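In structure tokens below, several structures.
Coordinate-derived values only; no laboratory data. Treat the numbers as computed from the prediction; the structure is a model and nothing was measured. Cβ atoms are built from the backbone, for glycine too; each structure is taken alone.
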Structure P
Amino acid sequence: MNLSIISIGTELNLGLILNENSRYIAERITELGIGCKYIYTVGDDCDEISNVLRHSLQFSDLVIITGGLGPTDDDVTRNAVASTLNLKLIRDRDLDVTSLKFIRKTKNCKITDRLFRQSYIPEGSIPFKPEIGSASGFRIELDGNKFIFCIPGVPKEMRSMFEKEVVPFLERRLTNKDLKNNIFKIKKSTLLTTDISETEIEEKIKDIVDKAGDIGVKIGITADPGLIKIILVAKSQDDKEAQMNLKKIEEKISDKLGKYFYGKEDALISDNLKEAIARIGGNLTISVAESITGGLISSIITDTPGSSKFFMGSIISYSDYSKMKLLDIDKKLLEKHGAVSREICLDMARKVRNLFDSDYALSVTGYAGPEADSGKLGLVYCCILGPSGYERVFEKRFPGTRYEIKFRTAQFILNELRAAIGQIVEW
């Protein structure tokens with residue numbers, strides 16, 4: 001069994017909103033062991049929807065259409081599906097209550113008639129009553145071996161109907177012995193890395209990729225500034241075997257990448273920092289002096305619940321004035337070395353550590369641009385001070401836009417701090 005997803009909406013084609021629905025459906029369907037063959041995005045046009053639906057039915061056993069089921073003139077999905085399959089649209093009066101769910105006390109015949117459009121479904125289809133919103137959905141069965149699901153496009157409405165109507169139906173279908181023998185169990189995970197490029201990762205794990213393929217695990221790499229994701233997909237007819245193979249490859253890759261690997265799935269780098277602190281007993285404090293990042297490091301740290309136990313606070317010393325007034329940086333030192341320098345970065349860390357009396361102190365200063373000279377753009381100094389005389393100052397050259405440079409800086413220094421704290425455990 002394989003799937004095609006059709007997302008309806010001109011606003012999607014224009015790039016005005018992200019197509020999160022297709023992503024959600026594809027992920028959930030994959031968890032059921034069903035392969036997603038095609039993903040389409042189509043505008044609010046009957047002919048275009050019909051063309052894509054015909055193509056999908058040629059190559060897929062299952063088609064899920066999301067969007068275009070509301071009461072307005074551009075909601076044409078039900079019409080397109082019915083005309084493609086040569087079916088009549090019939091009014092299911094059991095759907096009238098939900099179609100009029102949000103009508104106001106003042107009755108207006110024109111508005112009421114529009115809302116009743118949501119009560120029409122192709123003849124012979126199975127209606128879906130919405131638990132959220134007013135748009136009804138439906139299921140059509142073709143020759144007993146192909147299925148079309150039409151569900152709303154508003155994300156929370158889509159997810160509600162998908163989980164209530166689509167998933168249970170497919171789970172029941174997959175208990176069929178003949179189908180079950182052809183269904184593979186699929187397990188996925190995402191490994192998160194920072195301060196390393198796609199090419200470097202590929203080179204480091206190339207031996208693992210071959211071994212992974214032998215046990216049904218595929219490896220993909222996707223890149224964002226300051227954050228490279230390694231996507232693992234394990235496929236097996238046995239659920240436990242798929243999970244075991246996935247874990248085996250996860251461990252091999254994380255061992256190979258060392259400090260560049262910091263977490264899984266949607267974890268923040270500060271989540272891993274919190275775990276590193278917990279492993280040494282939790283009695284450790286941190287403070288930060290930020291210039292180039294303008295509070296981003298502090299924001300990332302405090303996105304992790306419980307960070308108040310170890311994060312003492314920060315000083316955003318963005319200007320020379322604030323460096324002198326808030327951190328008591330010597331004016332002569334600033335004039336001699338400049339705000340973006342190893343010396344100032346080190347002094348910022350020393351001053352903020354004294355101010356908060358913290359175990360560790362971080363500081364960052366640099367040029368995020370774009371007005372900086374080309375030779376200076378992306379030049380960043382990062383400092384970590386810690387117990388027992390621990391002192392490190394890093395000079396980095398980060399590429400990218402203003403925000404990308406700031407994000408790379410925050411990711412880098414927090415990852416280096418995490419690694420430094422991790423060494424305490426090893427000692």
Structure Q
Amino acid sequence: MKRISTLILALVLIGSLLLASCAPQPAAPQEPAQPAATEETTSEEPMPAAEVKAVIGFTASQTGSLNVESTRQVNGLNLWMKQVNDAGGVKLSDGSVVKFESKFYDDESNKDRVQELYTRLATEDNANFLISPYSSGLADAAAVIAEQYGKVMITTGAASDSTYMKGYTLVFQAYTPASKYLTGAADLLAATDPSVKKIAIVHENDKFSTDVSTALNEYALAQGYEIVLFEGYDSGTTDFAPFINKIAEAAPEAIMGGGHFQDGSTFAKQLSEKNIDVKFVALLVAPPEPSFAELGAAALGIIGPSQWEPLANFNADAAKAVGMDFYGPSSQEFTDAYKAAYTEDPSYHAAGGYIAGLLLQKAIEQAGSLDPQAVKTALDSVDLLTFFGHIKFDTTAEAHGLQVGHSMVYIQWQGDATNLAKQVVWPQEGATAETVYPLP
């Protein structure tokens with residue numbers, strides 16, 4: 001009996017083992033499922049944007065009579081180029097990024113050399129864009145080459161109107177044209193005292209001063225002023241007494257005109273000594289120069305035009321106040337950056353170099369391309385305020401590229417005979433003080 005019980009127990013154990021071996025086994029642990037690869041989760045680094053080099057070609061008078069002004073213009077352009085490159089360049093619509101480099105030569109202040117060198121820049125150096133040399137004569141010589149080879153050129157340091165009356169389509173002027181050097185003074189006078197009607201226009205008998213004064217005469221007449229005297233004086237004049245007597249006899253309420261620094265300073269001094277009773281005096285060239293203050297009481301209240309002044313208050317707030325878009329650095333930011341780079345205050349020549357680059361930058365950004373026609377179209381549409389003032393171009397066939405937005409900055413010496421300071425009094429969006437009127 002005991003043997004049978006033992007046999008039955010053994011059979012039960014064997015059956016249990018057989019059942020266990022046939023039971024389903026638990027699945028082995030699996031690795032967590034991985035998401036399908038996407039652009040956002042790929043482990044590969046994104047491809048960097050392709051970098052494109054754009055060459056800006058120009059000549060500079062490193063030697064010759066225009067060396068000082070030309071050097072400052074180049075300083076301004078180089079400051080812009082460094083800033084835009086350091087900031088990462090300009091992104092184009094295809095995703096590539098443009099950075100700028102320059103190619104330039106010494107034109108020796110010589111027109112013939114300018115044409116030879118701009119031809120080389122356009123053909124051998126393959127410059128994408130051109131900046132003019134300093135001075136109207138040299139810029140005019142370069143403009144024909146730019147147009148011939150299909151290169152967009154910004155002219156700066158060049159005020160002559162005539163360059164833009166030749167049917168060019170790719171040449172754009174940054175400066176206020178000579179024909180408007182003093183028309184803003186008439187606008188300032190009208191805004192200050194609409195009752196004034198009698199103006200005497202007196203000027204040096206050289207081409208620049210005569211052209212400016214002739215344009216002022218036409219503009220003032222169109223605005224309803226009476227021109228009681230329009231007369232020139234010889235270059236080098238030092239005794240203005242006979243001339244001032246004519247002014248006194250004509251009894252104007254305002255005097256405008258002038259010429260260059262020496263004659264303008266002497267004229268202002270002798271007007272004061274003769275105690276001519278006028279309410280308003282605006283003269284070319286001389287008043288914006290710091291040394292004009294050495295006239296003391298004779299400088300007080302005198303107004304003069306400048307292409308740009310460091311203290312001009314052009315910024316985003318000023319643009320907003322007049323309903324305009326603002327682009328680029330403020331006047332203060334440009335001035336601070338220039339002083340840090342070159343340890344001197346920027347002149348209008350330096351500001352002109354910088355604005356040339358800034359305008360190209362704006363047009364390339366808007367076009368999203370380096371194509372000359374696309375950039376030209378973008379420049380045609382520019383209408384904005386910058387640190388340099390209002391910028392807008394004539395787009396008619398008769399005067400394409402002529403600057404029609406930028407107004408001369410008009411300064412006035414204010415304070416007293418021993419504590420004179422320059423203030424910007426026009427245009428209103430850049431003014432730092434109210435006009436002192438009438439003359440003390």
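General observations
- Among P, Q, which structure scores highest (criterion: relative contact order in percent (Cα under 8 Å, 6 or more apart)): Q
- Computed 0.55 for FRET efficiency 1/(1 + (r/R0)^6) of positions 205 and 365 (r between Cβ atoms, R0 = 35 Å, to 0.05) - originating structure among P, Q: P
- Top of P, Q by FRET efficiency 1/(1 + (r/R0)^6) of positions 133 and 357 (r between Cβ atoms, R0 = 41 Å, to 0.05), largest first: Q
- Top of P, Q by FRET efficiency 1/(1 + (r/R0)^6) of positions 61 and 373 (r between Cβ atoms, R0 = 35 Å, to 0.05), largest first: Q
- Distance in nm of label points 7 Å out along Cα→Cβ at positions 237 and 269 - structure with the largest value, from P, Q: P
- Parent structure of the calculated result 29, 19, 17, given that semi-axes √(5λ) of the Cα gyration tensor in Å, for residues 157-332 alone is the read-out and P, Q the choices: Q
- Which entry (P, Q) yields the derived value 3.1 for distance in nm of label points 7 Å out along Cα→Cβ at positions 101 and 325: Q
- Of the structures P, Q, the one that 35.2, 162 was derived from, the read-out being Rg and Dmax of the Cα atoms in Å: Q
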